[in-house]
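J.: Down below are the structures I want you to see.
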Structure I
């Protein structure tokens with residue numbers, strides 16, 4: 001299969017390209033810069049040079065590639081995110097999820113691609129319940145102001161993917177090399193410095209996804225006819241009060257301090273508060289059944305331990 005990957009040098013793309021080439025696919029990776037083009041070649045793919053926000057250029061390289069499938073992993077997420085400035089930090093990613101999606105899906109249509117796979121998020125469900133969300137659970141109706149543009153862009157991405165008869169893979173909190181939860185990631189460094197507290201009762205429930213499990217799910221989806229949306233997460237949604245102390249222990253960091261909700265709102269803003277106290281976990285049953293896929297790391301416990309081995313003593 002000829003597979004066009006937009007976002008080929010992102011944290012997932014870097015893991016995905018070798019998987020696809022090892023399976024015998026002909027892989028074309030989108031690159032906007034010389035450095036990205038070199039990296040795409042080193043990962044074993046053919047380079048297609050264009051800016052995803054330049055519709056004409058993107059259409060030209062996609063039609064030239066004549067792919068059977070197009071994978072959309074385009075983001076521009078900063079290495080460190082300020083929860084009080086999230087709408088600013090995600091502005092370019094929001095454009096890639098709206099304008100970039102429009103451009104890429106138009107190009108895919110012009111090229112005659114038969115399979116469309118896009119990257120979504122699994123932390124977008126209506127919060128404040130212990131029951132893990134399935135794919136039919138309503139999305140967050142009234143998110144914090146800083147998260148609202150992010151959610152609006154994701155809604156647009158999902159709508160356009162459905163209109164193209166494609167599949168959205170809703171990923172959990174990504175961890176692994178190159179992520180904020182990786183050995184050198186910004187969140188890990190903050191935990192090591194004792195700067196990530198437990199807020200209130202720590203009720204926010206996270207579903208984690210290792211980058212390699214995201215890559216394997218995308219590869220499995222190429223051979224599936226499933227449309228719509230699937231949660232690509234591990235088997236163990238966990239509240240912050242459970243996973244954060246374990247992460248600190250793995251890093252030999254100070255145990256997280258407890259701070260009240262009112263103080264957290266002043267320091268982290270409404271989105272930072274919601275992120276740590278309201279997020280809802282997701283259920284992966286449908287993905288397991290319909291993709292013939294299962295996460296290599298069924299729990300963040302094993303995955304974080306493997307990923308962060310020796311991280312306490314760099």
Structure II
């Protein structure tokens with residue numbers, strides 16, 4: 001009888017152990033941070049954010065995924081293949097609406113907002129020898145507009161359209177990520193590249209130290225024609241080597257976005273730890289200097305995640 005009881009006790013302990021193990025596994029949160037190309041701004045900020053989450057969110061396991069940025073990130077979120085993503089505001093708006101031309105086959109109804117972060121500046125850099133100094137000068141020239149259907153490429157279409165142009169007016173259109181565009185320019189195979197990124201993007205820093213270049217002006221009236229979420233902006237003198245004066249351009253705000261199936265607690269922690277560890281993000285890239293909690297809700301194109309909403313209520317912003 002004692003032997004039977006002993007076996008029963010062992011079985012009960014084993015069963016409890018398995019149950020506890022399962023509960024522990026469920027308590028672990030996997031956070032895949034969707035970024036962009038490794039030579040852009042999303043990627044280093046994503047790496048820093050991943051480390052913050054891994055260090056500060058109990059039980060979190062994190063991963064950083066390099067992607068084609070905004071459009072791919074938003075589609076991956078809808079599929080549940082990421083927990084938080086960087087994306088341009090216009091891309092988020094078009095994703096929520098299900099704009100097929102922008103790369104969204106149907107409305108991405110699972111998207112939920114975490115925070116507005118820093119603005120992306122639409123930066124066009126041309127070789128000095130091309131003679132391009134303003135958007136109108138791109139006519140008949142070769143231009144790289146970013147990866148196909150990327151947020152950058154959507155920006156390129158919008159900018160040219162507001163200037164009364166299209167890809168047909170260019171001499172040649174290349175659909176390449178930042179680093180590949182820069183390599184073509186170094187090899188004198190491309191006149192200019194348009195890149196939508198935070199100021200001081202590494203690909204342009206690299207190009208400006210390797211080639212005589214010119215930042216291309218985007219006139220202020222183009223921002224007026226585009227309207228929200230675009231705003232008039234300036235690339236300050238000295239942002240890149242050889243840039244001696246301010247250059248007008250347009251900007252569009254970036255957002256951190258999640259999806260509805262991420263738990264409220266995880267979304268709360270992702271929001272809280274973002275704003276409580278901003279110095280680590282600034283150390284990763286100076287674009288993060290422009291992230292402010294008081295601006296976090298401005299222009300949010302999708303509903304807030306309830307977890308993020310809880311954080312903003314605690315901060316008195318809702």
Structure III
């Protein structure tokens with residue numbers, strides 16, 4: 001091929017290569033299974049099919065909202081209580097979608113410690129990871145009339161030992177009567193009781209997508225997030241439909257057999273918690289706010305955040321012409 005022809009082809013094809021819109025997303029962890037739907041969508045080309053070039057930032061020890069505040073991410077995955085606390089403290093994060101429609105937070109307790117129901121928690125020691133679970137846990141304790149003051153009439157809160165098995169080890173060594181766990185990552189062992197905050201009317205929303213107002217400033221930006229959400233929810237539903245394949249994908253080639261089984265089990269168990277479309281239920285939002293505002297002096301939220309969410313993203317996601325419209329808008 002003559003050089004002049006090659007140069008001409010490169011010039012003609014170059015615009016096609018830059019049409020993909022970039023988006024940086026901060027994931028939440030620490031387990032890979034908690035990000036399986038996003039990782040599946042990336043690996044299977046679902047984002048590319050929506051005209052997006054998505055960078056997924058892995059979860060680390062820093063709070064996900066730090067990435068938003070520093071401008072390192074356009075959108076982040078986080079639990080709603082963490083988002084509402086951040087909002088109240090000056091970071092105006094907005095919920096744009098809800099990945100999990102049902103919460104996973106649980107307390108797993110030793111029956112031999114005298115815990116059969118939530119009413120038995122008084123005077124007990126609870127192990128918590130303090131990765132955001134502490135806010136819904138404190139709201140749950142407030143509903144039960146328990147203060148985390150290390151007293152016999154309240155409860156004591158301890159940080160869980162590090163590592164995936166930290167909570168289980170604390171229970172096994174009798175360092176705590178209960179440990180915060182997740183429905184999709186239960187602790188193994190006999191003689192354990194699992195308590196669900198939903199039985200006390202204190203279940204709060206968890207994994208959602210959050211962005212700052214500047215990222216939602218116009219319809220093109222909202223459309224970009226709508227296409228990301230559409231691909232992500234498709235990725236999630238495909239991942240939970242084939243958890244073994246999803247586990248193999250996120251772990252890479254030649255994974256440890258035990259790790260593969262654990263991640264596959266977690267992905268499968270996330271399935272019943274997923275939202276069907278990613279749309280936020282406003283009644284569930286208001287219920288979460290009310291739970292976090294309850295308890296007067298012990299309330300997690302001091303003020304009503306109002307409507308710290310936007311429905312435009314999920315509304316646009318439902319429009320089949322959204323991707324085509326965005327592509328047309330981006331065309332030269």
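J.: Going by FRET efficiency 1/(1 + (r/R0)^6) of positions 36 and 84 (r between Cβ atoms, R0 = 30 Å, to 0.05), which of structures I, II, III comes out largest?
T.: Details: I: 0.50; II: 1.00; III: 0.70.
That would be structure II.
J.: Tell me which of I, II, III gives 27 when you compute relative contact order in percent (Cα under 8 Å, 6 or more apart).
T.: Attributed to the structure labelled III.
J.: Something else now. To which of I, II, III does the computed value 0.9 (distance in nm of label points 7 Å out along Cα→Cβ at positions 92 and 116) belong? Working shown, then result.
T.: Details: I: 2.5; II: 0.9; III: 5.3.
Label of the source structure: II.
J.: Sticking with this one: Can you say which of I, II, III returns 56, 42, 37 when Cα extents along the principal axes in Å is computed?
T.: Details: I: 56, 42, 37; II: 95, 41, 38; III: 83, 48, 31.
Attributed to the structure labelled I.
None of the figures in this text is laboratory data; all of them are computed from the coordinates on show. Predicted model only: the values in this text are computed from it and were never measured. Cβ atoms are built from the backbone, for glycine too; each structure is taken alone.
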